[in-house]
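Enquirer: The following blocks contain the structures, represented as structure tokens.
Please treat every number below as a calculation from the coordinates, not as lab data. No experiment lies behind these values; they were computed from the predicted model shown. Cβ atoms are built from the backbone, for glycine too; each structure is taken alone.
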Structure 1
Amino acid sequence: MLEFLLSSDAIFALITLTFLEVVLGIDNIVFISIVANKLPENQRSKATNIGLVLAMVQRIVLLFFISFLISLKTTIIDVNLSWFTTHVSWQSLILFSGGLFLLYKSTSEIYAKTEQPGKGEIQISKKNLSTLGNAIFQIVIIDFIFSVDSILTAIGMTNGISPNPNHALMIMVIAVVISMIIMIIFANPIRKFIDSHPSMQLLGLAFLILIGFMLIAEAAHISETVIFKNSIGVIPKGYLYFAISFSLFVEFLNFKMNKKSKTTN
């Protein structure tokens, strides 16, 4: 296990996944803050920290559950047509459904952030909270909603990285724990940074489109899908890592240029 965690593939997957978990968790922090701000001043920090810890626990539980479903490789549906054949297992079904969900979630979030900014925040801020218990209950519900795309992203980034499924599960758990610790410690600075650089969150959502497409392709490959005598191949993880790294590098150059431009002016 230790030898695998120290390999270049595992380290790169862990760093990339941790970054995505932090970026994609910004909305979670924002909504938790909105809920916590409805409480008295002395209870806000407590509610925020409890909410983030519960989010971490929920993600880890979901990771184990979904990883168990993905390990079920027995065929449950067979389709044999003249132009289309497939052998669907729970593994391919979860990956395919997850890919569709990520495509839907990412495109709808991009639309909401560009065309309807602040809509979700207004809806949540209208809800009245009277006690810390009510706030935590609402935070748990919000955490669960945000956990779904976080877990599917983790699975998309690590699926097939090692023949041993426990290796991928270990990377996902470590990335979730690290990202949550980072958010607990640096919640406010991270939120301010994303607010001042909204392109980072849009970039993270764009990565979800790539991951969603990759999950669908992997589901088709695992189920041995053939369409008009053409089989579906696997998209190498290296392509995904390169696309993410290159995009972040370009975004970093934009930051530097904008900062230099502001300084000159």
Structure 2
Amino acid sequence: MHRTYDAPMPLSQDQLEAFAAVAHHGSVTRAATALHLSQPALSRRITGLEERLETTLLSRGRGGVTLTDAGRRLLDFVEAQRALEEELLGELEPTPAAYRGAVRISGLSSLIVPVVVPALAPFLREHPAVQIEVHREVDRRVVEALTAGRADYAIAQEPASAPGIAELHLGDEEFVLIESRVHRTRPDVFLDTGPRDDTTEQFFARQPARLRPRGRITRSFMHDEPGILRGVELGLGRAIKPRHTLPRRSAVRIDPRYAPVIRPVFLQYRRQRYYGRLHEAITTRIEAAVRARLQRA
């Protein structure tokens, strides 16, 4: 006599889509807009999924929606399911070895736009069904974006130190102090990307006391690395920049009194049981391009 077991009911794809959208956007309101649903309808899908799994998936607070441990595990499942689906669709396309999907990258502006995007460009031209998104995230927000599923990759200077995040050390950036060759520079003004950018503070903390600014410095924010370089060229202030971002025959000079500061660079992504062909193709290209740039520098 054989004992039979009832197979569990499959998870609702509509509910999984609603859950992934909230995890991606960090907000029920934005997720409902993206899915063209009313907020009550989307909330019912999330509630139904939580009741089906008999666990809480999302924690709602003033700062938005965050994932519980169970939610992170479910998001891993959803991402793996999507990777399998994209791989299958790619294999069934008329064009052999076609890829499809989105590649979302956040982190260091010194490497993503000038290095990573050009490295991925030939692949993206060959596979028009693959789209790229570049997000401005810094500090711990990079890890939060990865954990919540808002980003697939991060280029960061700090180790993730978070469960579920895999990382590769790709090399090091060498930071130097630069000023304009052409214009008289405002000596106590330093240019950074934004208020969360601690590059200037970290640089001076590693310099001898005699070289540190004695008074309060003025910070001016230029959004990204190209903006900082242009600001320094125009004499708007001095800046701490990676040496490899300085073009040849630039209108800036390095102040030799200050010792360079070395900071590591990591490629980070969410740890999953299965990675599709798209993930492997993108990871290989990002790793090779960034390693090559940092080794040349």
Structure 3
Amino acid sequence: MASEGELTQTGYIQHHLQNLVFGNHPENGWSIAHGSEEAAAMGFWAIHLDSMFWSIGLGLLFLWLFKKAADNATAGVPGKLQNFVELIVEFVDTNVRETFHGKSDVVAPLALTIFVWVFLMNLMDLIPVDWIPHASTLIGIPYMKIVPSTDVNVTLGLSFGVFALMIYYSLTIKGPVGFFKELAFQPFNSPNILVQALFVPINLLLEGVALIAKPISLALRLFGNMYAGELIFILIALLPWALQWTLSVPWALFHILVITLQAFIFMMLTIVYMSMSHEAH
């Protein structure tokens, strides 16, 4: 736990919150950062190797599990995996049918992918905070964050992907002129042409800010909740051994609700945004 090695409490927290960053350092060239200062010096184009590894790995796990269930699906007595997958698919499909009012073959698979993928990334937060980081240091890897959704780069990547689809379908369904009118002629409008001309820049500002805020709020909501949960687990690990088990078990049980709820919220907001993109005024 926190007593391992010679880390102080502050150093322990910083170590567990530091990503494994690979980038071009001004002095060391392309290398792995040893500390937050080196990571910051690498700039915007540095890559968080641990976030990439775990997020891609969990995505592949999701694809493998669901493909295995589909390949072994039977009309007879289903197995446990088939039951589990069918339950998730039915749950997502019900929410899509109730929320999405357009016609698209993409929204339901997108919602299913987001829900399961985000849930799996969140689920990594239940692994004891020292297990994998300590094992990584033994093989020479200085840092290892295993919860991708505690990395704002990952959550922003997901939300910007959703945002790109929002813009694409808005332009496809409504057309460029219709999409512009949607931004320019609400919330303020007037039958007087001159007055409406004065309202257009105000509407563009308000609707533009609201549009840009959607992916940012979507990303920060997931990141903030998961980052706070991870930080609490780290703080609990600094306590004496007896208190660790007294506090970590109840928090882990409560965190299961947080993990599931955050995946559900991300999925539902994605469905809502897709529905708004498919609706024409």
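Enquirer: Determine which structure produced the value 25 for relative contact order in percent (Cα under 8 Å, 6 or more apart), calculated from the coordinates; the candidates are 1, 2, 3.
Expert: Derived from the structure labelled 3.
Enquirer: Give the label, chosen from 1, 2, 3, of the structure having the highest value of distance in nm of label points 7 Å out along Cα→Cβ at positions 109 and 189.
Expert: Details: 1: 2.3; 2: 1.7; 3: 3.6.
When distance in nm of label points 7 Å out along Cα→Cβ at positions 109 and 189 is computed for each of 1, 2, 3, structure 3 gives the biggest number.
Enquirer: Of the structures labelled 1, 2, 3, which one yields -12000 when helix-only ellipticity at 222 nm (-39500 (n - 2.57) for each DSSP H run of 4 or more, over all residues; to 500) is computed from its coordinates?
Expert: The read-out comes from structure 2.
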